[in-house]
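Trainee: Down below are the structures I want you to see.
What follows draws every value from the coordinates through simple rules; no lab data is involved. Computed from a prediction, not measured in an experiment: that's the story for all the values here. Cβ atoms are built from the backbone, for glycine too; each structure is taken alone.
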Structure 1
Amino acid sequence: MKIPRRVLILHDYAGGRGGAEHIALELRRGLRTRGIAAKLLTSTADPWDDGVAPDSTCPGRTDRFRVISETWNPAAARAVARELEQFQPDVVHIVMFLTQLSPAILSVLDAVPTVYFANTYRISCPTGLRWHAAEKVCTAEPGLACWRHGCISPLGLLPRLVQSHLVARRRDRLNRVVTPSHAMARILVRHGWRIDNVVPFTLDDPVPRKHPFSATPVIAYSGRLVPEKGVDVLVRAVAAAGAALESARLLIVGDGPQRAALEASVAACGLRERTTFTGHLGREESQVFLDPAWVQVVPSLWPEPFGLVALEAMYRGTAVIVSDAGALPEVVGQGGLVVAAGDVSALAAALVEVVADREKAQTQGEAGLRIAKQRLSTPKTSWIDEFVTIYADLLAAARDST
């Protein structure tokens, strides 16, 4: 197997915005530890700390005109072309490209084998979510339905449809399209995409629990505070459980545009004194806060492509409750409880079941830890090794075709 010497990673954002950024950084780090030169090119839309700085950048936007550069960003195409000429990668690996880099980058990738690791549904949905408030999973094709469902404003609809058209015209530049779960693959196939591989994430550097469960029950959430994550469902479920959870505290780790609304919901539900909002934290710092939690909840409403936070919680030995949205049941298997997405009563009942006593929460956490070790973590082949094999197959196919 001939492995590549150089890999160029393309991603919309630098820094620690969320899970996709962690994936891009882990990919760069993992390739380098395997002796492969890897460079990360991102937009300048987000700030970053020195320790996670990209190797190369192109201009990015966060203002109201971003929709234009999302549609076609010539500066991104020039930056990628420059790296292709100077770095001369054997393989290009795209993590995310449709909120900053744009379809323009596909126009310069003719001669280099390219892998796209889909982590959102943006290639088949203008919002990238495949979800809106009226449905669990949106099945509509991009078009007027996006406006009717309130997902896209009338002014934003045309640029997003143009973007979808440009991606469809250049999809042949993506030599391998990969998803992290079978659930995501099924949705993309349903909307006309060829999925070549499914590569679930593994944890090359899992963070085990360092301290015992807290004396007081702690119910935790970790992630962005946006409507599709279903955090309000969690707040209402804790309130609905009433006296059964009156001793439990609610820990919300993360930040986002829904924070003010969630703080208001917490107050309205009478949970203000028992709830802590930490704001955005780095991965290591967030693990410190999550360490004493009895249970971590992933109450997503949209069809999660994977759900890395659930896997991290399982490896920490924390009991896990997830919704049945997207890949979450696939990730937890028999290692956690699964409830219907958006069902406040079902989530309240599951929380009461887990938090009924400390020993029960610990027993479920231990079950999740066993599943994480057996199915989705080391010593199983790392997800990065899986991609190195895909790169090698691409290079072999290119060599055979010449």
Structure 2
Amino acid sequence: MRLRLAFAGAALATFSLLPAPTVRAEDRALPEELTVYVGTYTSGPEQGIFVCRLNMKTGTLTKVAGTGLGRNPSFVAVHPSRKFLYAVNEIPGDNGVPGGGGVSGFAIDPKTGLLSPINDQSSAGAGPCHLVVDATGQVVLVANYGGGSVASLPLREDGKLMPAATHIQHEGSSVNQQRQEKPHAHSINVDPGNRFAVAADLGTDKVYIYKLNAKSGTLSVNDPPFASVTPGAGPRHFAFHPGGKFTYVINELDSTVTAFAFNGETGALKPIQTVSTLPAGFAGNNTTAEVQVHPSGRFLYGSNRGHNSLAIFSVDAERGTLTAVGHEPTQGKIPRNFGIDPTGHYILACNQDSDTIVVFRVDLATGKLQATGSKIEIPKPVCVKFVDLAS
């Protein structure tokens, strides 16, 4: 693995990071509504990022506006201050970098939730597909699928993106010659302690581990530098358990989830279990996309594209292992990302090929899902993120 570092002299904001008290999802007071941002694949100027409202009492989702902002803003991330939103521009080349995509920053209107552009920066690689803001709000981390790399972009106090301070190029391949001919960094996430970043690479069957320095806005290779999954599995998206002791990666190519024990001091990942996301006897074509842990830590969900469902698992609190609970059809084709609202009461499933988002209510005792009857049409929805503007 080659490592290329370029430090940008950016003025960085400092945010206090206070430990949040442990509150069960079912005990949290529900806000009246949440603002929902939807990332999409675009085919016209009226599309881009969409702004919606979720009524927390009824589970009704309402489309407010299509912003027309972003070029293939497939994945979005919200700043912890709730003042800014960032989106990848999932395109082959942009911003003057051959084969490079982009990241765009937007200011969130505190009253309406509407967005206004701040600035754009290169993602330092082709086809950026996933990004995250660290817990202190000082840096955006981005995964470049086409380029097989990850990068860190420091943030100014006004939300402006600075040029990439770190660019790390993955190397290698794996056994699937059509999908794993080279590295394909598919996601990047930050651990609950804000000390490590973890990048799932579909092309190399590795989950890379990096040390995160939020103050300087940089990444560096960790020791150990990665954990491996079964050859041909194709790790795609990644989720930390809120307790901080376990992590989960969903494997796109063999439709499985691998559970790891996570060492918050060293960043080491130790595999403990791999389970199928599909029901017994399913013989059709399927790939997976998203994995998320319920805010209570009691349940895990993964999306199946082909079976067109959300796989539901219960989580053993002591061992981190998964037990299958069932599957809920998403009422559409090719469910990509889905979102669990911060209170844990609702899941919004993005059916990319049906151009719909469907709302499900979560049974907080069992983790099972029930459709609320609310469904909206949005072209090529990929990702949903929630903001409580009233808090």
Structure 3
Amino acid sequence: MSKNINDQKIKAILKEGIATKVAVGNGLYFRVSNEGSGFWVFKYTFLSKRQELSIGRYPSMTLSQAKLKAAQNTLLLENGKNPKVEKERGTDSQFKTVKDLALDWLDDCAKRLKHPQIPRRVYKKDIDPIIGSIPLSDINARDIRRVYTSIMQADVPRPTIANDALGYMKQLFRHGIKLDLLPHNPAGAFRSSDAGGIEKSRDRVLNQEELKLFFVAMQKHQLKFVHENLLAVKLLLLTGVRKSELLLAVWDEVDFDSKIWVIPGERTKTNVSYSIPLTETAIDLFKELLVFSRGSNHVFPSRRSSKRFDHISPDTLNRALMMLQEQEDFNISHFTVHDLRRTFRSLLAELKVQGYIAERCLNHKLPGIEGVYDKYDYFNERKEALETLETYMIKNVF
């Protein structure tokens, strides 16, 4: 009977509307239910036990597709695998491309990392456009090299991002190995020396003259470096906070009456909330930003109608500084936004602030036994140190 089964015969059987089961061949059957629905069944024997597996509905799965599926199940049996178990395990994996695997890896990052938006941003911007659409079965080491090469050959090479991208690709494909989707890690053989190069610890600090020139340049080129960015730079130099701690701030954290800014633990590296005494100048800067925020809950709300974030992008200050440094009259040696934090620490040392107080101004844990037993927050001492720094900045820089 199986030799006579074709599409016309299947349609005729289904049209009769009678519950039945018709053998097609090679373990494949066409079954009509009591309700008149048609579907495909694969019958087989595994470990001396007769089993039956529903493999698809008709007409969503055609006769030729059902025959192909039956042949694939027969091949599984020949390799000692139970088709029903393999179906439950997901033999037809949802992980077909690098992007499919990346989405699962990024979900895993969100569960275990404090700042999962960082690998997500690097993947979306620098990795996915190059290799996201490549089938997992085809990904190779040359594709990995294309990713970090494209970052380094851009108009402005980004060696740190090239190294980050390489590190994230190693994690991504290790995730694929854990899920038994890859036999090896195509990024495993590469090192930082292949991508962005060995990164040295930075020691760039801006001196007083460079700070003055920096502020002159910011005010002169406000089309490139808007006023809100200038206010952000002032706050970074007056408080010593990390860029992300400032740009993601919300107004509920700032108490104008008590003159305290409390950064919640989820935004600090110590995972503990941190109270910053605000000087009069810092308060004035926040009040000016309150006007610019136009009713937003964010101190630095997004400036675009097409928003990825409710606040400005974490890269906003970096890009603005890069454009400022491209101006012909910008005569200061290259520095980054993070170098302002190092400058803040150096200025405290220059102003004779005790080292342990300066470290607490940076929200650094005190080292060794001192850090274990000394839980005093030095709030008043930090307040005095920041006021001393404020006086210096007003007199010599601002």
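Trainee: Taking distance in nm of label points 7 Å out along Cα→Cβ at positions 84 and 164 from the coordinates of each of 1, 2, 3, which one would give 2.7?
Mentor: 1
Trainee: Name the one structure among 1, 2, 3 that helix-only ellipticity at 222 nm (-39500 (n - 2.57) for each DSSP H run of 4 or more, over all residues; to 500) of 0 was derived from.
Mentor: Clearly, the read-out refers to 2.
Trainee: Can you rank 1, 2, 3 by percent of Cα pairs over 26 Å apart and just name the one with the largest value?
Mentor: Ranking 1, 2, 3 on percent of Cα pairs over 26 Å apart, first place is 3.
Trainee: Here mean count of other Cβ atoms within 10 Å over residues 180-187 has been calculated and equals 16.1, so which of 1, 2, 3 was it run on?
Mentor: 3
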